Structure 1
């Protein structure tokens, strides 16, 4: 039983002390190195609380860093060296990201695909879509259908280039991986890419990576009841590697089946094998994560990376953040297809962002080709759909120290949605557009 009522966060905010958060932090570190014992994590959390009680006076408000120091101590003293190392590395990475964020103007980020960004910015300037003001001017002039056509043409041209690059290596490839952060447009892109490659004689066998999720009860869960299933460790990476190795060797395997309603995985359900002239097609968040396919030589893999690299400045002279575009996309998609309310997506997004910063974005530049999936016309379509909600969320979470992330995102998105000229009629958007994956109305059979 803790004698503390409050904790001081790095931001200086004072929040209620919660032992469950300590257990959750320990369990996350354990999951990262293959451990999945929630009871042990809970026992270790109790030891951390006991040591906190012995170290500080009653009424003291421990800083989050002081608590993390004691977590390290307890893990090491209990013989959990691997978990302690993972926890220490995570702290160091988080501290480095905070330092980089605080001085982000001093040097370019190594995880941003700068060459692709510069080309995307050049295209936006040429088409007068590089600022919200210039986009608004074109919309008011009745040019929205033309903007849609220009954006769709750019996307299709990139797909053509990816197809050509894959064809050049067709004789040696065993698998094509379509990767990228959440809501970057992987499903539509994979579908269209497969269709192009079939026309030139390539045969594909899809591998649905979601079937390799561990049972839901084994995922970390926070004090709000929200599961973190965004990390690569949510997948059975050992089984994936073994199956990829066997498939590349031409052997038959039985892949598992994951029942999302039950949150449970069933082993050895579906036979799969690569025959002559067949290539495995993989659509996954974590396709570029090194441990995802460590058993497969680079020569046998073509890695495609997707990101909505929109280059559009707001009236405040800052660029719309790509993560905000994907947040909106996922809100719209999940509200229709996964019965997940947009507000739930906002509150869960800090998990999405934390995982992609650590496990997805650092590997984008290792891809064989990058596709910019942003559509300059998507922002005006989002305003009538979600502006009122973002206004409400900004007010709701403004003074909640436990929801600082949700507040800051809501405020930022509200600002640029208010600035863009609204468009309610989406009929100019083609039925096979990557955006239809999110706003609905797609003619594609996913």
Structure 2
């Protein structure tokens, strides 16, 4: 940065605009890549998890005695065996293994380490758990109503994000047309070919080496060290090629749980989710309820926009606050609007945990603002592309978040797409 202005981007190599071969492409297609599942170590144990049968319940009693005595079982642990039984990228609100409560269907309650996967699966059947079922809430709008079941503390709203520029009330007062709509998006499971997996090797009485395809190795080290109550220097994280992630391998809970068992048994362990568990217990894209209200003048220029977002983060926070910030910052869309007001809420529910997935809340917002754009254009009886052209960002425009834009290619992209598609010849259909 010089003189308060960003330097224009200049490519430093011939890669841009050229065909570039991935360094690992040949290894991938010839099957030579070694994934975490390919790691086989002498004496390695297999870890499986007992999961909650209820979306919300108190855990009254856990009896692991029969499972501990089962053939091939080396160790059974519960939350009582975890030195610091909390994980979380931003706030530590998620138990590694359930403490006194479970908050979603599939919440891990206990873990078994056995000589074989089959022995570990069989032992899970011998763990006895007594629950007291509690009322549950699955809709973020219901979760913020008075009297809704509470998951943590005295409120299901764990974070808020606001954004404001201009004066929306004046903008609406000057508008010829005001359009108000609500949209909903659903949870999306990343469904990588490789399910969640980790291999952990105990190095010392307090130290481990963690082999993981996770995308945040330094965060993993911090989480594991915190859970083990050891110094981060005692935790070594080795990044293994990922068999797909799309954001779904950003959070650490499998790594800490496996690390606790590795230290307890003194043997290498492997924890790998089944495909069914992947759908039940791994993180998903945030479902969001998005309420849009927009005002335009007689010529079709956007004058004001209010957006309220209700992000369903599920039972625990994970990377929800990052998603909330990005969704709130971007949800007004790529259009020049002088008066914008955004309010975003991140809300606990008894659903599967939501966290990182490509776009961090922006794909959901994009679906809503573009659907809303179509509605406004129809109400104005304007060609929807012409309406977008009239309002699209240009160089020098300032976003509601205060960013001055440069090298904006939106209008040029739309013109080229119109030409390739033959938009005018097709009558805009």
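Key figures for this structure:
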{"quantity": "Origin of the value -0.79, -0.89, -1.44, where log10 I(q)/I(0) by the Debye sum over Cα atoms at q = 0.12, 0.13, 0.18 Å⁻¹, for residues 65-304 alone was derived from one of 1, 2", "calculated": "2"}
{"quantity": "Test item: Rg and Dmax of the Cα atoms in Å calculated as 25.4, 77, pick one of 1, 2", "calculated": "2"}
{"quantity": "With helix-only ellipticity at 222 nm (-39500 (n - 2.57) for each DSSP H run of 4 or more, over all residues; to 500) derived as -7000, matching label from 1, 2", "calculated": "2"}
{"quantity": "Of the structures 1, 2, the one that 0.95 was derived from, the read-out being FRET efficiency 1/(1 + (r/R0)^6) of positions 273 and 353 (r between Cβ atoms, R0 = 25 Å, to 0.05)", "calculated": "2"}
{"quantity": "Highest-scoring label, criterion being mean count of other Cβ atoms within 10 Å over residues 113-120, among 1, 2", "calculated": "2"}
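Every number here is computed from the coordinates shown, using simple stated rules; none is lab data. None of the values given here were measured: they were computed from a predicted structure. Cβ atoms are built from the backbone, for glycine too; each structure is taken alone.
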